[in-house]
Structure P
């Protein structure tokens, strides 16, 4: 019988990843950016904290930089990238775009575009995901563009996981 077997000797579904690489940034504090009219990395002093990751950095897992708001790929493969921001400050008729970037310098558009016009009222929540073939050294970031005014968010996440 052929197939893929786990460490317990039992057959596992095709495509199952044993110890897949993943890493997460969690928003630890409010993030404020002043009029980001060009794609600006979502980062701020004490904005991000490293979340869960596997394997750990000591075992060759993704490199997470909370201060830079980046996740650096250490194993080539296909990845699912999910992100979200919530409690975004209300600014009358402001168009906000969240987008995932990657590549060697974190400048290549990977997709995952979430765009919304924010009107006066309840705080805005935005989320999305995309899929990308990543190489070792690719830097994944979440960037924001706000058409007018400042951008502030009280909560958010960026999750990169091998598929």
Structure Q
């Protein structure tokens, strides 16, 4: 992984959000009421569209990787294309983002296992050290602090669970 940072992000219906870094045993937890409820949950009944988020529009249905998917265009100019499995609760199958520089970021499903996931995936590791974002993910050594670190830390301190 040579220098890569791997994180898990847990988003709970209550608005609690935990960024977990298993590689160094740290986490950063916030509780923001404006993200509570099911506002950010995709539903096959709504073609997996999140209304009011990323200007998502349905661009069609197709079979991709053997799954019946809905294809969404997202972003102000439709520069992102998202595919979600309609028969598997809007499981993400593929995502393609085009950049103004001509580059493309392409993510795709590696494995989809139907059924309930292992509850350990969603466990809040109690033995991990709780830190603000600037200390959990400081960026590469020898480089200046990430540009938004101060505002991320301010948000963190204002929204930490009691």
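If mean count of other Cβ atoms within 10 Å over residues 22-29 is computed to be 16.1, which of P, Q is the source?
Q
32 is what came out when relative contact order in percent (Cα under 8 Å, 6 or more apart) was calculated for one structure; which of P, Q is it? Derived from the structure labelled P. If semi-axes √(5λ) of the Cα gyration tensor in Å computes to 33, 15, 14, which of P, Q did it come from? Only one of P, Q returns 33, 15, 14 for semi-axes √(5λ) of the Cα gyration tensor in Å, namely P. A value of 84 for volume of the Cα convex hull per residue in Å³, for residues 70-133 alone, calculated from one of P, Q, originates in structure P. Each of the structures P, Q was assessed by FRET efficiency 1/(1 + (r/R0)^6) of positions 102 and 118 (r between Cβ atoms, R0 = 35 Å, to 0.05); the largest value belongs to P. Quick one: helix-only ellipticity at 222 nm (-39500 (n - 2.57) for each DSSP H run of 4 or more, over all residues; to 500) came out at -2000 when computed from one of P, Q, so which one is it? Attributed to the structure labelled Q. If Cα extents along the principal axes in Å, for residues 30-125 alone is calculated from each of P, Q, which structure is the one that comes out at 40, 34, 28? Computing Cα extents along the principal axes in Å, for residues 30-125 alone on every structure in P, Q gives 40, 34, 28 only for Q.
Just so you know, all these numbers are worked out from the coordinates, no wet-lab data involved. Everything numeric in this text was worked out from a predicted model, so none of it was measured. Cβ atoms are built from the backbone, for glycine too; each structure is taken alone.
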